[in-house]
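Colleague: What follows is a group of structures, each given as structure tokens.
Please treat every number below as a calculation from the coordinates, not as lab data. Keep in mind it's a predicted model, so treat the numbers as computed, not measured. Cβ atoms are built from the backbone, for glycine too; each structure is taken alone.
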Structure 1
Amino acid sequence: MKILSCSYLWWVPLTVLYYFIYTWLSKQNNVCGGKWLIIMFLFGAFAPMWLIVSRISKNLLFDGMLFDNIMFLTYVFAMIYLDSAKNLSSYQWFGLTLIVLGSVIMRST
């Protein structure tokens, strides 16, 4: 089975970029409100990344897990990069850790 095909070379970086932009839009919506909510909705509605990825997927289970992990990690690292994570409480960081742990457990079964 060929794990890394040519399609991974474009949808993985595109997913990282997409969710970095989505995190930035989320931050803008949190800080400014107003039009940013509509922009976030339109960005998500007109560019549904998972629909595109699932359409070209050869291994839906693996690609789904990869997509979810990329989405989660990009969102968290973008929040840290954009200085939005400084307001997270210890409970929220604990929850993020549980998500990573659950993903690892799910991948190993």
Structure 2
Amino acid sequence: MNLLNIFLLTVVETIGDFSLKEYANGGDGIYLLNGVIGYMSVVVFLIRSLRGSTVLLVNNQWDGMSSLFESVCAYLFLGERFKHTSQYIGIVFILVGMCLVDGRCSF
């Protein structure tokens, strides 16, 4: 598993998600097209990420990275905020979980 592929997978998923959100809320067809292209790209990077790795590892790394990346983007670009401090602490736990799943961290 290559973390660069997981990162690229996360980026194209985020583009797809944000585009489809815009389309779902009354945006024009270009947002739908961007969303579909984003998710087609997800398939490409998922295949690349799975080469020489396992579904268990790739899925958990992707889920964690996607959650962190999309949360930061939603905070910065969409102005979205959590209502409770404990929700931000949950994001820290996601980061710790990714480190543990990767196997490079040992406590």
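Colleague: For which of 1, 2 does Kirkwood radius over Cα pairs in Å, calculated from the coordinates, equal 14.9?
Modeller: Details: 1: 15.4; 2: 14.9.
Of the options listed, only 2 reproduces it.
Colleague: If you work out mean count of other Cβ atoms within 10 Å over residues 30-37 for 1, 2, which one comes out largest?
Modeller: Largest value of mean count of other Cβ atoms within 10 Å over residues 30-37: 2.
Colleague: Using the calculated result 1.3 for distance in nm of label points 7 Å out along Cα→Cβ at positions 46 and 70, pick out the matching structure from 1, 2.
Modeller: Only structure 2 yields this read-out.
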